[in-house]
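Trainee: Following this line, the structures themselves.
Computed from the coordinates by the stated procedures, all read-outs in this text should not be read as laboratory data. Every value quoted in this text rests on a predicted model; they were computed, and no experiment measured them. Cβ atoms are built from the backbone, for glycine too; each structure is taken alone.
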Structure P
Amino acid sequence: MGETSQKICRTNKEELLNILNIAFAEEWLAYYQYWIGAKVAKGVARGEVSKELQEHGEEELKHAELLAERIIQLGGTPILDPSEWKETAQCKYEAPTDGNTEILVSQNLTGERCAIGRYQQICDMSKETDYETFRISSKILQEEIEHEQEMEDFITDFKYY
């Protein structure tokens with residue numbers, strides 16, 4: 001991190017880097033859960049659900065990119081070994097062993113709700129001590145809230161099929 005950046009960051013960097021790496025691992029798992037779910041989806045509204053899962057997956061990957069960049073800016077290292085993602089993540093990956101769209105949506109809704117909690121935690125931690133991390137995490141939080149609403153909308157729609 002640059003000299004001026006280090007001066008303006010007034011948070012416990014070790015704690016912040018730890019939580020950012022947890023979020024980083026969770027984003028990679030969320031990306032894969034959405035991506036593979038879009039491929040194996042079957043059943044009610046399959047086309048619409050697959051399209052939405054694919055879009056969400058792309059956004060989760062962008063979140064991972066933002067987090068990796070911020071971790072590096074703060075002088076840390078993003079998790080380098082993908083095998084560590086599952087053990088680091090606290091929002092758990094649910095393998096889409098049943099491609100039923102209703103089950104996939106429900107699994108992803110659970111993940112989105114956990115992600116909302118994670119980014120609220122990061123926002124709370126950084127809002128007065130690290131503006132850049134706050135800006136990034138609040139942007140991601142907004143997108144996770146949108147994802148939750150979209151998954152809830154599918155669950156509502158399933159009742160009418």
Structure Q
Amino acid sequence: MVSNVKDKIKYDNRLKAVLLTALPLVVGGLSAAIAGDMSSKDYAQPPLSPPAWVFPVVWTVLYLMMGFASYLVYRDCDYLLNDAMKCFFYQLFVNFCWSIVFFRFELYTAAAVVLGALLLLTIGTTVQFFGVNKTAGKLMLPYLAWLVFALYLNIGVAVLNA
């Protein structure tokens with residue numbers, strides 16, 4: 001009986017880890033589907049713009065890292081909707097919106113504002129994550145760095161295509 005309970009708990013924890021790790025991938029995929037074909041956009045790009053193939057690779061890695069970070073925070077808290085997880089879900093929603101504003105509607109300046117808000121929310125999320133689990137906070141740092149770079153690129157596109 002005790003063994004069955006322990007096995008169920010291990011299974012539940014693995015399932016939660018997989019679901020929370022995959023959640024940003026699902027959200028990002030849905031956002032990309034709504035945003036439409038991102039590779040065919042013809043607009044001037046700022047210096048340091050990487051080749052198009054870099055973006056899906058980087059976003060996939062970042063989504064997996066932030067998803068696993070959310071699992072670590074969830075695991076170390078007593079309930080799902082603690083302040084750290086609320087921040088995580090808010091930033092994930094804004095992340096979802098950004099590519100739609102940028103690619104679907106081609107509102108580059110508005111997208112930069114959305115990305116600025118995303119950066120601030122992600123800073124808050126990272127601080128909250130560090131407060132719960134240091135590893136989770138560290139897993140968010142590459143995402144923060146990428147968002148700063150993405151904001152530079154977004155502002156560059158807005159300026160060059162005004």
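Trainee: Can you tell which of P, Q yields 12.1 when mean count of other Cβ atoms within 10 Å over residues 11-18 is derived from it?
Mentor: Q
Trainee: Now a separate question. Comparing distance in nm of label points 7 Å out along Cα→Cβ at positions 123 and 147 across structures P, Q, which is largest? It would help to have the intermediate numbers written out before the result.
Mentor: Working: P: 1.5; Q: 0.9.
Going through P, Q one by one, distance in nm of label points 7 Å out along Cα→Cβ at positions 123 and 147 is largest in P.
Trainee: Kindly point out which one of P, Q the value -25500 was derived from, the read-out being helix-only ellipticity at 222 nm (-39500 (n - 2.57) for each DSSP H run of 4 or more, over all residues; to 500).
Mentor: Here the read-out was taken from P.
Trainee: For which of the structures P, Q does the calculation of volume of the Cα convex hull per residue in Å³ return 91?
Mentor: P
Trainee: Where does the value 1.7 come from, among P, Q, when distance in nm of label points 7 Å out along Cα→Cβ at positions 67 and 91 is the thing being computed?
Mentor: Q
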